[in-house]
Structure I
């Protein structure tokens, strides 16, 4: 994205580049494409993996999940098409409403085409083989970057750029799923279970998944709607300013997330062993390191803001220093949340954090809308950072404290996993 931004602004212009941003942000807007099903299998399959139970025993379930997620993806696409149409005619850019509509639908299709394969990535995580999925995702993003640059340099076109940037990730996601299942002896085409059978065999998965769905929908309200709110209450220029100013900072959570998700099964193992001291020491040390990395990276961005933003925008955007400082606060909070959520997932403290996200989302969306109505994009940046820390990061850290989990861990040590499972 850092490479595409300056070239895209020059080749497509501010308006079409803003529409490309809207299409790529669809990946955040449809923040729970699998309805929480993928995350809900991590603990269950991970526990079986620790006991030496082969994934082959779950072959029918996995096939059923893939079939169900194909139906879910198609449903999302149909619903998203309707929403895209409504958004395009109410966005305020009447001359470009068709362009906005087609861009959003293309982005939806490219993103949702990978949904059925995404459950395999979570299964890989449960088997402590998440690195395989990360590698193939990296290959897909690299291919997407190369194709995007080719489009911009030789055939600049908004629609081609959307497909070139987003579709390779989906293609390589399917390749990763095929190769992993083949390594587990499940790549042969077999009889797919009926929808009713798939639902019946995964009933517990859906029961747990509803809390992940609630969290992910709340996350949509917390952050994924940001560019759309800015575009509705502002203008394409405001959207470009917000995107360009925030773009370098977006790399920092990506760095933390590369290892934060892999900690989930590690936290799970320590929780299963009721090793409270090591569990909390690991959580504390990783949180401090992650917050430190986010702070250090943010400071470097602020120090190099002159040449960095001149390169990104070709001199078109010069972010205000206070906005960059608020982004620093937001990145520190985000790094903390990434570790906290994986820790809370591993210790089956899913329902409590779901309610934190729900309450936080309501408060954040109110703060953001008020900041845009009463102020401008700079007020929006301030409201986003401060409210995210107060209403999301801080409450989650409180849930992770040893005092909060003392009774949970004691109950697990005496009564086993069923004694403390929230879901």
Structure II
């Protein structure tokens, strides 16, 4: 059995969930969702105060006969996602009441949403987030104001979007929705020192709405009743625009995955085998990496975004890694970022652990000269909440193809990179992985797989530190 990578297993779980909610019409679930969105997509059905510009996307809600539908659509490409529906109970993708990843909608549906006047107008406005203050609690949070969102109303009020930006990823009850920031729309009357709370959205690190509430009947409150963090927003709103323009711009912050429980201990014999390689300590440290690209699962291509946080292990060649991708977060101890030796992964509705019990390494892993044949053979135990416990032996063979400047992978990287092609023995799809060993940083970046009928991906490094 070929053990699956977290991003592929997340896609499989989503596909299984989709099958479980196959409608009685016999149509594919996504086809039904596209029809529902298209039928509801009219300017008159856009819920008041629901439209939010986030990076290069617009979040909006559409009114249904018995509830509202939350969506997100790109301003520059034919991409749109079904987020959740309130009818009035919450239902995420594939009929689940707990948080699930967004469902991509068809290109035609995205085009239908983009021409809605409210969406088209939001796409013309670029957010301009400014930092007002740190959280009073002192936990590393920032209070932000989008000064481009300040919109005078006919009655003299001002509408605006503000945000509470958190230093790390967290999960909100009752849906366990991930969030790195909470963005809220307020309506303020400076003359009367009153404000109304209109809308609140939780955003994940990719600026996707994961949870939210739109107030049906907003009520006015006095400035005196506001907490200190809210008061900072209200007072800033009432300042002259030139003073707001002088405020520091909000910084884009990475949102580390919180520590995960139940990661198996690293097998001591496996750790000794890595130590025996005598690898050199990396010349530079790399603590964060973000990759972007696409993944194709059974012919369906989707965006692929992954983030990695690194800490050095007890010996050169061992790394502690936290990673986050579509539908999963994981924590592992790995061999150079190339092979997970011990890991725990959380999916939307499942959890799994993996532990390498035996590892055999062959080849010159220390020098990796061009043309060198490398291989690793492992016995791995997996405990997955849906499947149960399995154990498998797998052999992977690699070859160092060439040496190139690391700047070819990202202009800011230093040193050399070794291109490595790897294949799993007896893989029925005969896939070839392309990986790059970044010599200065002592870790491997996995670029993608060769095309095949089952699953392949292609990624590039877009940011690191």
Structure III
């Protein structure tokens, strides 16, 4: 039994990304991601056996940039000793239905670049795709992950009828062949049961009301026998019959879980202890990469998936997640336009060859972060609150302002090199009002 402790931290949904990170506007949603990472680090330091999986590099970067070097060093140590594993590796957990493949690649580039710069290219480099909450899954995204060298992809939202068939036929895990240009390119893929949340009655988070594991018989509410009975029912009645092997992927986490991480881990410690003492199950903390290695070595003849992708997504008989393909079109258009500006900015900057900048400097990265954030599976689809959409738009337009400065410097450098003089280049700006039906630029 592979216990996968994780948290799913949306970079904007009910609150903005910054509000989620800081914990602000608690009347809307009380979670603060910075505290999740804080308590996760401290909990892992207390017990070498504990492991954790994290995905959202955008939040992780905010945490690294606001903590002391000693705290960052603690995080690095946890990565190096294998207790903390990164899955996904993108700036966000991106949408796959309304996003453009260029933007998908860019947000993975940004996230992986940050991980490489902080943790190196070995221990901190993700091996597993981690798309737990996007509303359907595309071949092109799977193809991108395969070309990036990922070993597997785990998803949690496929059409409920296909999920039912795969459960019945023990085909929740399979080899996906997502490429037309290279038919041999494959990506091992697994669809999780019960979305990506804890097993029923085993949620130990501060947000949950499931009973704790009381392993000490001195207490009146000692419940080891009940815990074992519930776990056996989960494994033997709910899991083993759905898969062709006896390795159980056991997610322990959900949206913004582990804000008080010691509570989660203390109960999981007790669960591991009583299960080892009372059953023949081999239960332990693990990671998606370790689980993937184990099932790949299980000698299973996996089924294959070639043709279509996992769209449209339906979570129930009358619950089709297709409206987001076209909702909030102004935001979708702004995201594409911002992506074009970002790539044009990179081109001009490369031609200008500025001597006082490194490859990844502040103005360019402001645009990259805004575009990367907009690929989140509640951003470009438009499945967030309206004030959150406005925040995404604001960040994109702030990126335009940063890009204007880069364009100005680049064009001036190119002009001066071509003309061999130091003449100032005329100021360059982006008009923010071109989408208005009637607009006089001379009156702005």
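The numbers here are math on the coordinates, done by the rules we state, and not lab data. Owing to the predicted nature of the structure, the values given are computational and were not obtained by experimental measurement. Cβ atoms are built from the backbone, for glycine too; each structure is taken alone.
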*Assuming -26500 is helix-only ellipticity at 222 nm (-39500 (n - 2.57) for each DSSP H run of 4 or more, over all residues; to 500) as calculated from a single structure, say which of I, II, III it is.*
I
*Using distance in nm of label points 7 Å out along Cα→Cβ at positions 167 and 271, single out the structure from I, II, III with the greatest value.*
I
_Going by mean count of other Cβ atoms within 10 Å over residues 63-70, which of structures I, II, III comes out largest?_
I
